[in-house]
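Asker: Below, each structure is written out as structure tokens.
Bear in mind these aren't lab numbers, they're just calculated from the coordinates by the rules spelled out. The shown structure was predicted, so the numbers you read here are calculated from the model rather than taken from an experiment.
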Structure I
Amino acid sequence: MPQKVVLEGPLPAKFILLGEDDPDDQEMLTEVFTSIDNSFILLFVNSGKEVLSALEKLKDDQMPCLIVLDYNMPGLNGADILKEIGSNERYKDVPKIVWSTSGSEKFKKTCLELGAADYVIKPANNTELEKIARYMLSICLV
């Protein structure tokens, strides 16, 4: 399971905030990220509002190296979250990736216009999931 993050003091540079409400996807992501590099701390939140709340609680020196947003989350979707945080300078340098089961070009275009670094389709198999996870981790290491 992902390590619990206490929002006090500086967080490690390898800290990823993941907005993902599906427990199966959370478990798959935890397993694949851990198998690639277990030094990353993963913080999962279950809704769009929880993503915003978690970000608001972070101090400037606690920003994640990456924010991963499921497009379809309860409350606020990935595009809504990007819109909310897009005008806030403190999140400007944090890469954001939206991942979704939908291959909608409209959703992708909207998310990229709202500041997402990328929009990726949730994979159908473990090989593709590992490729996507490696890609996400590489963004963190830049």
Structure II
Amino acid sequence: MSNCCVIPVIKSPKDYQTYRISPHDTNRLAIVFDPAIANTSLTCCVEIFDVGGKTPPNRHQLAVEMFFVLKGEGRATCDGKTVSIKAGDSLLVPPTGTHVIENTGSGRLYTLTVMVPNEDFAELIRSGTPVELDTEDMAVLGRLDALVSN
């Protein structure tokens, strides 16, 4: 057993840097961890899709991409196969799978999106336009939307 102490990196939603990759994109990505922060080749972000929003069709040569639906509902298409997704569902896209995630619900769709290895995903996100998380986003990310008063 080692006697060294490893201090984990801890962040909260107020620390997340959020970007819209292209000006007309209907989704935003809030970076939770990336190679610059985690010192390893992964990117973890919260992806926020506006009503009717979707990713452009995309694929990755080496990376596996996982989406875990935090809130909302949508549709995931990979290599021509389409499935409905909702809160609690997870989706694993293998390397080279051409995929699209779209919001089909009446509110925003939130996914925890993880890509391993990074394959320049974090750099692509950071090359976009910085945007702010709004009150609704902060409520979802802080799980304040789950609080129910009796």
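Asker: When helix-only ellipticity at 222 nm (-39500 (n - 2.57) for each DSSP H run of 4 or more, over all residues; to 500) is calculated, the result is -2500; to which of the structures I, II does this value belong?
Answerer: Values: I: -12500; II: -2500.
The read-out comes from structure II.
Asker: When log10 I(q)/I(0) by the Debye sum over Cα atoms at q = 0.12, 0.16, 0.18, 0.21 Å⁻¹ is computed for each of I, II, which one produces -0.42, -0.78, -1.02, -1.47? Mind showing how you got there, number by number?
Answerer: On the way: I: -0.42, -0.78, -1.02, -1.47; II: -0.51, -0.88, -1.10, -1.46.
Corresponding structure: I.
Asker: Comparing I, II, where is relative contact order in percent (Cα under 8 Å, 6 or more apart) highest?
Answerer: Numbers: I: 24; II: 29.
The maximum falls on structure II.
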